[in-house]
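So, here's a batch of structures to check.
Please treat every number below as a calculation from the coordinates, not as lab data. Because the structure is predicted, anything quoted here is derived from the model rather than measured. Cβ atoms are built from the backbone, for glycine too; each structure is taken alone.
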Structure 1
Amino acid sequence: MASPIYLDYAATTPVDNSVINEMMKYLPIDGIFANPSSQHSLGQAANKAVDESRAIAAEFLCCNPGEIIFTSGATESNNIAIKGIAKAYQEHGNHIITSQTEHKSVLDTYRVLESQGFEVTYLTPDKMGCISKEELESAIRPETILVSIMHVNNETGVIQEINSLGSIVKNKYKIYFHVDAAQSFGKLPIDLDNSPVDLLSCSSHKIYGPKGVGILYIRNRAKTRLIPLMNGGGQEFGIRPGTLPTHQITGLGKAIEIARNRMTTDSDSVALLHHLLKQGLAEIDGAVINNPEHAIPNILNISINGIDSITLVTSLQNEVAISSGSACTSGSIEPSHVLRAMGVDEGRLHSSVRISIGRYTTTQDIKTALNIISKEVCRIRSLMN
């Protein structure tokens with residue numbers, strides 16, 4: 001059976017062949033496979049490779065290598081940042097702020113803290129999915145210690161004005177500002193030297209690197225107090241202990257190098273494909289685009305009137321790989337919390353799907369996928385009548 005056309009890049013990306021080749025240097029017996037914490041020459045060679053990848057990440061994000069912590073991915077980075085800051089500075093206040101449209105790894109972390117005595121304000125976005133400076137500022141209290149706002153939304157691609165929002169947090173108040181950058185990492189420029197961001201979370205598998213590794217940036221790490229989630233051998237400055245996966249970290253470093261060199265090329269290519277995709281979807285009867293204008297072109301969220309998203313995604317699964325706009329949690333189907341917060345009506349909530357494109361998507365992929373989706377919509381409707 002032929003593989004379906006892959007249009008789910010926001011969920012994960014394939015690993016670049018150059019990244020795979022780089023990782024293979026750190027796996028076999030004749031490679032640099034040793035524990036980076038070991039004192040012998042093999043261990044020190046592995047440690048050097050980790051340091052080189054840390055330097056690559058720091059240069060890409062415009063920060064100091066000592067501010068980069070390697071984690072298992074953005075979900076863990078979000079947990080370490082949010083719980084670590086909240087618990088370290090609880091004596092100064094128990095109020096924390098986030099938005100209703102965050103990734104589940106942020107929202108669920110905030111709900112855990114809420115159950116532990118923290119007060120949480122969930123900011124409501126406007127119809128375009130944006131958080132306003134006025135709403136954020138009005139939510140800040142004397143006891144506020146942390147604000148967490150994502151850079152690019154994983155369902156709609158909306159871009160938050162992080163520097164503008166962060167300036168409110170940092171210029172007037174002594175509050176930590178955390179950003180989930182999983183969807184913007186490698187797609188939009190991030191200059192942490194000239195940014196109000198204190199903590200930033202990234203994942204390797206969103207930029208054609210391996211799954212299972214990511215980054216947590218911590219500004220002035222030596223001065224920022226963070227309560228670690230785990231205890232162990234003291235790796236990663238004691239913040240994220242555990243034996244470092246050299247092959248994954250070097251794979252991430254290689255993926256960053258490629259992203260840096262290809263950012264403009266990839267962006268231009270995706271923008272053209274986005275235009276073609278959007279034009280084609282507009283020709284499908286009952287299709288409504290849910291994306292705001294201020295969004296990255298990699299992600300397109302649409303609703304097709306009268307067709308349940310699960311039905312469409314399932315019927316397409318062998319030909320076109322896309323994602324439902326609904327999240328499956330404990331066996332139950334929940335409409336998109338992101339679109340609901342934006343005020344999208346119930347019908348569009350239940351029919352929303354996410355189509356996301358990337359480096360290996362071709363014009364022919366888009367044309368073929370549009371043809372398949374159009375025919376499948378007609379088939380489903382004929383069965384409903």
Structure 2
Amino acid sequence: METIAAPATPKERIIYVDIVKALTIILVVIGHTNSPIQNFIYLFHMAVFFCVSGYFYNDSYSTNIVTLVKKRLKSLYIPFLIYEFIFLMLHNLFYYLNIYSAKVSYFGEIGKLYGPIDYLKNIFFILTFHNTEQLLKPFWFLIVLFVMNILFAMISYVAQTYTKKYSEWTRAFLIGICFIIGMILSHFKIVLSLNTNITLVAILIYYFGYLYKRYESRIRFNMSFILLAFAFLVVNSFFVKIEMSSNEYSNPLLFVINSLVGIYFMFGISRYLSLKKGKVLNSLLYIGLNTIPILALQLLCFKLINFLQVILYHKPLYMTAQFLLLDGSHGWWILYTIVGVIGPLVIMYPVRKVNKLGKKVFYNYKTKFVHLNHQVTSS
């Protein structure tokens with residue numbers, strides 16, 4: 001069977017990691033559709049995302065945490081604010097459109113119209129990095145990722161500053177302690193602010209991503225092993241339960257094993273696909289560059305299929321608000337997946353065009369202003 005070598009150039013490396021992100025976000029959407037392969041997906045899909053984030057960790061952050069915080073504010077906190085505030089402003093409109101409903105509950109809560117106090121309360125929660133809007137529940141991932149980046153940098157700083165000779169062993173030890181604490185919190189169903197209880201578990205997978213990048217050139221992906229990993233995950237999907245969003249694990253060791261096997265499987269498939277050319281590759285790369293919009297807008301796009309089912313099955317209109325979705329059985333999950341992936345890309349296309357045009361106009365204006373200022377100064 002074919003052995004897939006490590007990528008030769010940084011450009012190739014980015015391409016195949018973008019494919020990993022694309023395939024994983026597609027699995028995230030499928031995981032929200034009550035599909036028959038949900039248990040299989042949940043074994044590893046979020047672990048792959050955390051691994052990818054660890055892959056991009058730069059060692060310079062360990063001694064310059066301020067730079068890391070600035071970058072993560074821009075890449076995670078700002079998008080979080082933008083989407084949360086947009087959905088907050090649209091909340092009452094969504095209610096009138098039956099996207100939310102007082103007759104439909106989600107996680108023990110029901111939809112309602114917001115008054116001034118509700119808006120003020122939710123503005124505070126959003127600014128303090130707390131999920132508020134129902135349709136943005138998948139954003140728990142951004143919160144965990146933000147906290148995890150900082151925690152990993154702090155652990156790395158301590159390890160490198162106070163145990164220079166054994167810094168890697170110290171870092172591994174401290175991350176292991178975090179993982180154990182996280183699993184204890186999971187066992188007793190203790191929830192911490194900012195999803196820190198999830199972060200303490202997932203930081204081990206983040207660390208795996210960091211180590212993978214360090215030793216990437218030594219790793220080979222054999223198609224036989226990739227298929228074996230797939231078979232292993234399929235078998236485990238009947239016996240093992242993993243739900244990272246609620247920090248539930250049937251067994252800590254099996255969580256680690258399935259995460260590693262899933263990472264190997266996803267990275268191996270992505271390396272194979274990165275060698276191909278054509279529309280499929282280009283589509284995957286585009287999806288991989290738009291994971292946050294898909295994460296943010298997938299559940300809103302699900303409402304289109306909810307509404308279609310309401311019409312076809314003559315259900316009450318308020319059932320459009322069913323959360324996460326109305327009915328994913330009988331193959332409907334496939335349509336939910338297609339709309340959940342493509343819908344956000346369609347929504348974001350004109351937004352990106354306007355944003356690109358705005359930047360171009362601003363750049364031209366700035367260039368002309370600088371040129372004019374130079375002429376006045378010279379004269």
Structure 3
Amino acid sequence: MSHIKIPYEDLKKVNEPYFDEFILRSTNVIKSGWYVLGSEVSNFELEFSKVNDSIYCLGVASGLDALILGLQVFNFPKYSEVLVPSNTYIASVLAIIKAGLKPILVEPDPYTFNITLDGIKKMYTKDCVAILPVHLYGRLCPMEEIMDFAEEKGLKVIEDCAQSHFSSINGVKAGNFGDIGAFSFYPTKNLGALGDAGAIVCKDIEIFNKLKALRNYGSEKKYFNKYLGINSRLDEIQACFLSVKLKDYQSVIIHKRKLAKIYLENLKDIASIQLPLKANENHVWHIFNIIVDNRDKLKEFLLLNGIATEIHYPITPIQQEGYQGLFKGVNTPISMNIHNKTLSLPISICHSIEEIRYVCEVIIKYFKKKSLDVL
């Protein structure tokens with residue numbers, strides 16, 4: 001294996017510009033003597049809600065917990081159905097199961113990779129109580145249409161915004177369409193912590209207050225537990241790291257859009273590659289994925305040329321070993337095709353324009369070589 005010249009992600013390099021401020025802010029937390037649900041968490045909640053145009057924000061331990069709590073807060077009848085994409089990361093499905101509900105898989109659009117209103121209508125039944133749209137790769141689902149349908153059918157909407165921080169449609173940002181917006185701040189996200197972290201946004205004060213209790217053992221008053229809650233509190237130190245990085249969120253998105261533009265312009269004439277559709281809404285390019293036959297051969301060729309890639313994701317939820325028996329008789333051919341052919345190219349704040357141009361050159365070289373081999 002050749003030496004990696006261009007890693008898929010380099011978290012040390014991503015966070016290096018903030019090291020001095022991280023050390024200062026975290027030292028202040030240590031010296032404060034207040035380590036759980038203190039001023040750093042409450043300050044970040046206010047800062048994030050302001051930047052995201054949200055009314056309420058609540059810090060939790062992870063994006064998975066944000067989804068679970070966002071479902072549990074509504075007290076749906078056990079095993080009620082929740083519509084969710086068939087090609088999502090497993091956390092979206094797991095959250096539904098952990099909340100005591102039944103995931104109903106909705107096939108995505110094969111070009112945007114997000115669920116559509118038509119797909120939702122096909123899988124909707126009278127037992128459905130909620131829709132869990134997942135804004136994959138940084139592109140928003142068609143939320144205006146989805147919200148109209150949800151209102152018509154009396155469904156709750158819990159948005160999985162783990163990959164879509166600050167993306168928008170017609171000025172409305174991710175998480176603000178539905179009843180709940182669930183965010184992950186896993187280190188690789190466009191806004192990433194230095195460990196696990198998450199947040200929930202919502203519009204309703206009663207829902208917010210209940211979520212606030214649920215994340216803290218179901219307690220509104222210390223030692224008095226009104227609900228069956230869990231321990232899912234955003235850490236003070238992770239909150240201070242996120243506050244430091246939040247100030248730069250626009251520069252991260254602007255840079256990633258520049259890199260995406262290079263891919264779109266340089267690879268557009270390769271017929272064997274399905275590129276992401278140009279987005280009408282404000283796509284934030286958490287992931288730049290292409291669809292290509294014999295994906296693993298291209299991945300290997302790139303690695304031989306010093307370029308690391310990722311696969312989001314290698315297998316579908318219905319193929320996961322731990323989920324066998326949950327989806328008997330369910331077929332998801334569109335999802336299967338995506339998972340078999342998707343390849344994620346480097347697109348990080350740590351990558352330079354020159355590096356992404358080099359990635360394009362190597363991909364073009366691969367397909368030229370492939371065509372010559374055929375001849």
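Between structures 1, 2, 3, where is distance in nm of label points 7 Å out along Cα→Cβ at positions 22 and 286 highest? Before the final figure, lay out the partial values.
Values: 1: 4.6; 2: 1.0; 3: 2.1.
Ranking 1, 2, 3 on distance in nm of label points 7 Å out along Cα→Cβ at positions 22 and 286, first place is 1.
Which structure, out of 1, 2, 3, was P(r) over Cα pairs in 10 Å bins from 0, in percent, for residues 150-229 alone calculated from, if the result is 17, 37, 28, 17, 1?
Going through each structure in turn, the value belongs to 2.
semi-axes √(5λ) of the Cα gyration tensor in Å, for residues 166-341 alone computed as 36, 23, 17: which structure among 1, 2, 3? Before the final figure, lay out each step's value.
Working: 1: 35, 20, 20; 2: 34, 25, 16; 3: 36, 23, 17.
Considering all the candidates, the number was obtained from 3.
If mean count of other Cβ atoms within 10 Å over residues 70-77 comes out at 19.1 when worked out from the coordinates, which of 1, 2, 3 was used?
This value belongs to structure 3.
Work out the source of 4.6 here, i.e. which of 1, 2, 3 gives that when distance in nm of label points 7 Å out along Cα→Cβ at positions 38 and 174 is computed.
Going label by label, the one that fits is 1.
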